[in-house]
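Peer 1: Below you'll find the structures, each written out as structure tokens.
Coordinate-derived values only; no laboratory data. The shown structure was predicted, so the numbers you read here are calculated from the model rather than taken from an experiment. Cβ atoms are built from the backbone, for glycine too; each structure is taken alone.
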Structure P
Amino acid sequence: MKDDRSHLGVFYVILSAVLFGTMPLLTRIAYAHGSNAYTVAFGRFFFGSIVLGLICLVLPGCSIKIKKEQFLALLKLSIPYALMPILLYASYTYIDSGMATTLHFTYPVAVMLILAIFFRTRPDTKQIICAILCVGGMALLYTPDGKVRVEGIILAIASGIIYAVYIVLLGKSTVKGLHSLVLAFWISLLSAAEIGIIAFFSKKLVFSLDATGWAAEFGLALLATVFALVLFQKGVILCGEVKASLFSTFEPLTGIFIGVIAFHEALTVREGIGIASILAAVVLLAIPAKKIPVKIRHQWRILRVDKGSGPNI
């Protein structure tokens, strides 16, 4: 039964990653039509919270009412989730989105380090191998275009670390029992409020977007917040922090395929190897330990330092 829940969680995470993969495209469309990092992040969460709130109002058994302690827990979750897109979207103005995505997607390693340092939950050998394959694959997917600035690198890496903090906090949170739509509603609403306050005082919030810009903003809200956020939260709860962070590498793969299909971009050999590396990590992570040859499992047991108390593979 636990394996079934874990497999369902993996499916949710992969589906959410595919939806999240549309973010760079929609963000750049919004930028081209008058938006900026703060407005994109604010619009995504603000419009998303409205849609989620309306769904909760009409859906039986889905009330947005929460207790004080649940509100405080959700507030703690919303802070890193609000900071992450600001940092990532801001990095797009200094470095190309491919490099920013590559640096951001080091967060599976950050998740493992946070769990090991603060929760004494060390990753097993299979998780470490998968993390290496994912990070290596991401590096191969990046093709430099000469636009590299230190500010962008710092912002992109910081966005990954902040997102890793959010994933760990979500996995350890006491509000996991809330309805997934209610959880997404409150995180979106609180994130929108936090971003709105920061943007207001820094005078970064703009409303001079044209119709295309607002359409891109609403598209981000619908795909990356209403659907993707709900699915990712359910996935983390069902399959654990480490698995969720590794399987979410389907997000950059989506961006690659959008470029190939929608814009007829050529898929290079290097990108093909990078995709194969990520998919190999995903397949390896998805294989139950009992189906792996006994000799290999025995070698993993010898190499493992500590099984810890993290999610089972």
Structure Q
Amino acid sequence: MPDHYDIIIIGTGAAGGTMARALAPTGKRILMLEKGGFVPREKDNFDPDVNWVEKRYTPDVTWYHKSKPFRPSHPHYYVGGNTKFYGAALFRLREKDFEEYEQYDGISPAWPISYSDLEPYYALAEKWYYVHAQDGADPTDPPRSSPYPYGPLPHEPRIQRLSDDLARRGLHPFPLPMGMRMSHDREEEAKSSLDLWPQFDGYPDPYEIKADSHILGVRPALQYENVTLKINSPVERLEMDASGRRVDKVIVKTSAGETVKYSANLVVVAAGALGSALLFLRSQHPKHPIGLAYSTELV
């Protein structure tokens, strides 16, 4: 019999890590499955040659563009996913992003939910991810139920000069909403590390100041005894129950080559835009050999 959980979350990036933190207090038995391990904290984390030439933190895989092979700079298979390497700029979607509108390639359909449905969750996420920004500075900002939880970060000296120059010309530059783990007791420490901030975009942060889903999603979730994390556990496929309408089993092929089967009442697929789509395509549907993706008409 497969090991059974109430909830299985596949992926520990922005979606999966945050979902785990949100569900952990429910007491449900939760399993997080991560394809990779932890990003090593080392001096080379900020080395551009290591990150962009050697690609030490990028899996050695081959992708194709118009039949031409290449090794991508993304994705990153680690606890925290791509948030370990993102720039920590945390904008909200705008109201129109949820509505139907015409783009160059066609019509973007409306979402089944609206911005107002998600607004309370944006407010909570901004607290969890230490979002620093200036209220009212961005004229495109959507309506908010509460102010930003933290004030804007100071500019780097070069950017401050640029901002001042633009303002003198009648423009209105504003600081980006940035996720930096600068609580009051860490404020001076983080300011003293101002010279490190430009290297956050595209680099892992060994100082754990950058707000990522490993530090602020997975780690808080693991404080609960009902939550388990299994690393180096790539999901090979999903299986449906007898009705053919619900996923109830997750098949993992470990890095050691072992096949492990888990079952759950609820399976959350949070493996990224590409990873989730590929997982659905690999998962056999009882009626359609193309996989689960066939029945959704979304892949």
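Peer 1: Quick check on the output: 4.4 is distance in nm of label points 7 Å out along Cα→Cβ at positions 218 and 242, derived from one of P, Q. Which one produced it?
Peer 2: Attributed to the structure labelled P.
Peer 1: For which of the structures P, Q does the calculation of helix-only ellipticity at 222 nm (-39500 (n - 2.57) for each DSSP H run of 4 or more, over all residues; to 500) return -24000?
Peer 2: Source structure: P.
Peer 1: Something else about it: Taking 40 as the value of relative contact order in percent (Cα under 8 Å, 6 or more apart) derived from one of the structures shown (P, Q), identify that structure.
Peer 2: Here the read-out was taken from P.
Peer 1: Let me ask something else. Could you tell me which structure in P, Q was used to calculate FRET efficiency 1/(1 + (r/R0)^6) of positions 34 and 58 (r between Cβ atoms, R0 = 30 Å, to 0.05) as 0.35?
Peer 2: Structure of origin is P.
Peer 1: Given a value of 0.75 for FRET efficiency 1/(1 + (r/R0)^6) of positions 26 and 274 (r between Cβ atoms, R0 = 35 Å, to 0.05), calculated from one of P, Q, which structure does it belong to?
Peer 2: Going through each structure in turn, the value belongs to Q.
Peer 1: So log10 I(q)/I(0) by the Debye sum over Cα atoms at q = 0.11, 0.14, 0.15 Å⁻¹, for residues 66-233 alone, computed for just one structure, reads -0.54, -0.87, -0.99; which one of P, Q is that?
Peer 2: Of the structures listed, the value fits P.
Peer 1: Out of P, Q, choose the structure whose coordinates give semi-axes √(5λ) of the Cα gyration tensor in Å equal to 35, 24, 21 when calculated.
Peer 2: Answer for the origin of the read-out: Q.
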